[in-house]
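Multiple structures follow.
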Structure P
Amino acid sequence: MKSSHSPYCVWAAGILTLLAVFWTVYALFAYVIFGLGGVDPKLGALLAAAAGTTIVSVGLVVLSRYAESRAAAARLVHEKKIAVYEQLMQFLFRTLLATRSGEPLPEADAVKFMTNFAQRIMVWGSDEVLEAWSDFRTALGEPARAMRAYERLVLTVRRDLGHENRNLGPGTMLSLVLDDVETPAAG
């Protein structure tokens, strides 16, 4: 079941809860230190150490939970990106290889894909992938420019998914799907 709370409300509630916990611990600590002035100094030191340990423990738990929630959100975004990028790669391969099979992709299918894909890439694509996708779309009327934009798009998607793309020179990605693509010698 989805939560009806916006992320900002949840975040604000977390901050308020954290502040309430810290205020409570501070108030107890202040009461112990200042309210019990006649207490044996050894007992006061023991109570101060216990209060300090409690504050540090609570702080570490809060920081740990925050880090866990950030990591979970990053995993979700990464999973969504993978699905969107796989859909893109399938379409691009289908389009590039359609001429080889003699069965060109119907224009209606291409328009339908572009429309649906635009919605998904706007939400899940990184800034760099959005820019590369836009460049590719504007280059579609010029085959040589479109092939360079295609390769840049593929490399940008790979980089966004965590690949380093080392030693992948110009033409490497194109040579995987097209014949007669010249690639520079690896150095």
Structure Q
Amino acid sequence: MTENPARCGSADIRDGEIRSSRDPALEAGDAHVVFIGRIRTPWQERSECPKNMRQARENITGAFHLEIDEAWRPGLAGLAAGDYLHILYWMHQARRDIVLQKPRHRDTPAGVFSLRSPVRPNPVAMALVRITSVDPAAGIIGIDASDALDRTPLVDIKPYLPSIDHPSGG
């Protein structure tokens, strides 16, 4: 690992942060991810995005929905308004090379795996959303909120099942 390397984007590194010697964004991967659609939000620039889902729900300023590509629309069968979903999405504009980060809200640096920062080797994000509407034919799932940029690639959708997902089992 190296500190503050002289490379494009190194000015974004804060004091105390460490960049990995590997940048996954520049490497050929060992997995092939198929995006199933995209998240539609009012956020056009990263600076506009809420930092997390709590902030997104507190400051709703528009409509949010998932657009599912035609090939995957049959997979929407069984979803209904009011259901909760885990959505997995690819934060396509995030850096991927910082392993020790210094968030603005912390006094000391922390490892990438102890943070929910979008800056990570594989910028996969997860959010729990509530379905507000479903149009399977059009591939549109209305959701209550999102902290993602408009057109963020959608990796997967999984139902929230309290009997499985809640730590107390229900």
Structure R
Amino acid sequence: MTRMRILGRDDMNDEQGALYDKIGEEGGPRAGPYWAYIRQPSLMRLCQDVGNWFRGAALSGRERQIAVLTVVRFWDAEYPWAVQVRASLAAGVEESEVDAINERRDPGLSDPREAMAREVAIQLLNNHSLTDETYAAAEALFGEEDLVSLISVIGYFGMVATTANAIDATPPDDAPARLV
């Protein structure tokens, strides 16, 4: 059960409530780590905008979601995992690939950019840096702008995962997958 009290709409101040309503109209997320972020409306708005920016960046949906799944699995973040599996399947990530990431196995990605997205995430999470060789290979594959997008999505979902873990966000009952 989620540690942090989930604010009902009637419990929110005017600024929180207006933002909560607006994000609902936009179809944005208002659960999981956002249960914490709504307490700081400017942070919640920024998080929504950053999430929207990632979905519009030049990374493919598969590249982005492979990196995201790698991050939330690293952090054993139940809520983001449950939600991001759904987004990953919608982006074309195969269920067998999702299962492999969940089981901390190599998903056998044949696309070089997708494999590199996973490798960059793994190195940043495990080593807190990239080897010179990985950086050069990633820059050659992605170019500077897309590499910045990839590195940023990895960092952003680290924040999402740690927030969800801190408040012990409970995944939705209808989530398509759970961590093993």
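Out of P, Q, R, which has the highest value for distance in nm of label points 7 Å out along Cα→Cβ at positions 18 and 98? Walk me through the numbers before you get to the answer.
Working: P: 5.1; Q: 1.5; R: 3.8.
By distance in nm of label points 7 Å out along Cα→Cβ at positions 18 and 98, the leading structure of P, Q, R is P.
For Kirkwood radius over Cα pairs in Å, which of the structures P, Q, R scores highest? Please report the intermediate quantities before stating the final value.
Details: P: 21.7; Q: 17.6; R: 16.9.
Going through P, Q, R one by one, Kirkwood radius over Cα pairs in Å peaks for structure P.
Between P, Q, R, which one scores greatest on distance in nm of label points 7 Å out along Cα→Cβ at positions 26 and 130?
Working: P: 4.0; Q: 4.5; R: 2.8.
Checked P, Q, R; max of distance in nm of label points 7 Å out along Cα→Cβ at positions 26 and 130 sits with Q.
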Quiz item: If we compute Cα Rg over 2.2 N^0.38 Å, for residues 58-137 alone for structures P, Q, R, which one ends up with the highest value?
Solution: P
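Which one of P, Q, R has helix-only ellipticity at 222 nm (-39500 (n - 2.57) for each DSSP H run of 4 or more, over all residues; to 500), as calculated from the coordinates, equal to -22000? Write down the numbers at each step before the final one.
Details: P: -25500; Q: -1000; R: -22000.
Matching structure: R.
Where a number appears in this text, it was derived from the coordinates with a stated rule and is not lab data. Note that the structure is predicted; figures quoted are calculated from it, not measured. Cβ atoms are built from the backbone, for glycine too; each structure is taken alone.
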